[in-house]
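The data blocks that follow each hold one structure.
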Structure I
């Protein structure tokens, strides 16, 4: 159900842009080339899913700590380069997005444990087809570096309290539409699914017992974005 809802919401900006395309068909002329560089800004929302596992440690066996998820706002900037070959457009895009969200959390007895994808930097390659001279549909594949923050706080006794940062590497696949409004301006909407490799992080609890605890984190992210590009 969660995947269905995420996919449905992800399709909305793409459908809206596609529906608006005929009304905006009087954009740049057919002679306008898609080849060149651009910079842009983007706004979006990401649905982050976290599977948290506690590997065997001390006298405890391994166990699934929790699975939790939530929506988070993202904003960012990007730059790219496209090359047009007939009705085909090939390109590379570098993007950096951040969130002001507090992340997602769950209670482990008295311990509040949270995780948050604070910032994401991606390098994507895309291949597209021109349905109209000013309307590009495309698919893309990306490598994503995610800056994650994790926290563990004993809210009842105050015995443990630690926060740490970690980098997670992921791979993404997506699709989108881009509409040229003029020779310089274009708007776009796209959806990407990113799967991050599992990584371990260890909380340091100092003089408390246990003095540290390790979790394995596996994240996936469904990201809906829309934005504006300025072309040179």
Structure II
């Protein structure tokens, strides 16, 4: 197996992920959550592509109430050891994982995600992951939406008070008992069979919608 097709991980990565996942779930139970739906709720009968910023991944745990009524769902994580850790954490939130990214197993991941959507499962993608730049939407999300004709739902999370890590995405950890605003934004429909310039316009449109959701000081 070539390195580009290799899925990395091991028991240590999984153990770290499980620990981090249960920590996030426990933390999320203390948060004061407000949820707004600008679209059909996540329990809708149709599969959706949920776009969640990489540094707001704890938002998936904070939304455990809305997620509890979901059909089966998966999240795209990288094929690296960090991806194995994140995949294990997502299982604590009730989400499965598809491993891959633009740099590793990208084509295989795209096929797997398409199959998940065709099976009626929701998919969660961090559009600026796995390595950034922060808040820049990568092509994979838009490409998948265009191919499958499944709408993108911005999964928007803002914490009232949080700690910020010194990582590429400035990962945010909400402080216990703080307020969290979660918004499931309006559907974004990406046309099929886009040319290069049209595709870039659609990518920028998704990025603009996502960025507009950020607190002013965090853009």
Structure III
């Protein structure tokens, strides 16, 4: 899969595959969260909703350690080529490269690039599977087919959120990478806002009830005083 950046230190590197990134630093008693997202309309990355230039490398400091995030604009060509290859290969159980390239030239025109580019694309991405076969003359041939699960993973990763969790336990650094759907993240944000609104309404309702009780008590005290006189 095409990498569009990296999150790294002097000791390790994590490749970036998604256009939506969440970095979480945690240690005993504290937590920091950062978000990075590629804005298509601006054609720039934004860190915590602030636009940066693609050449920028962002530095983060946590627990006396330095972390760096370097990102570039994602290539729309790469995703387009994956989709086109999938369309060509989805019809059969296996297709020879000559047939694939012939279809590409017919669909996209003669200036689509050299054959080596597409052959390398098939080999370097996990979205396609290579298998050996034999033609009608008994000659060995190489056939290509799609891997539906990997195609689905590719699209999910590109559209989802790449989460990087850096956790310190007893001063030891632990790093974990996992993916969540952007839709679920938005939903979680909505649920959080709804809970906050509900809590505010409950607090306001409680305050109103409290004022009513206080007012009722004053009226009762006033009546009691009048009865004494």
Point to revise | For -11000 (helix-only ellipticity at 222 nm (-39500 (n - 2.57) for each DSSP H run of 4 or more, over all residues; to 500), calculated) the corresponding structure among I, II, III | key: II
Revision key, fill the gap. From the coordinates of one of I, II, III, Rg and Dmax of the Cα atoms in Å came out at 16.3, 47; that one is structure II
**Study point:** Highest-scoring label, criterion being relative contact order in percent (Cα under 8 Å, 6 or more apart), among I, II, III
**Key:** II
**Study point:** distance in nm of label points 7 Å out along Cα→Cβ at positions 130 and 154 - highest-scoring structure of I, II, III
**Key:** I
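If Cα extents along the principal axes in Å, for residues 90-161 alone is computed to be 49, 29, 21, which of I, II, III is the source?
On the way: I: 64, 18, 17; II: 38, 26, 23; III: 49, 29, 21.
Going label by label, the one that fits is III.
Laboratory data are not the source of any read-out in this text; all were calculated from the coordinates shown. These figures come from a predicted structure and were not determined experimentally. Cβ atoms are built from the backbone, for glycine too; each structure is taken alone.
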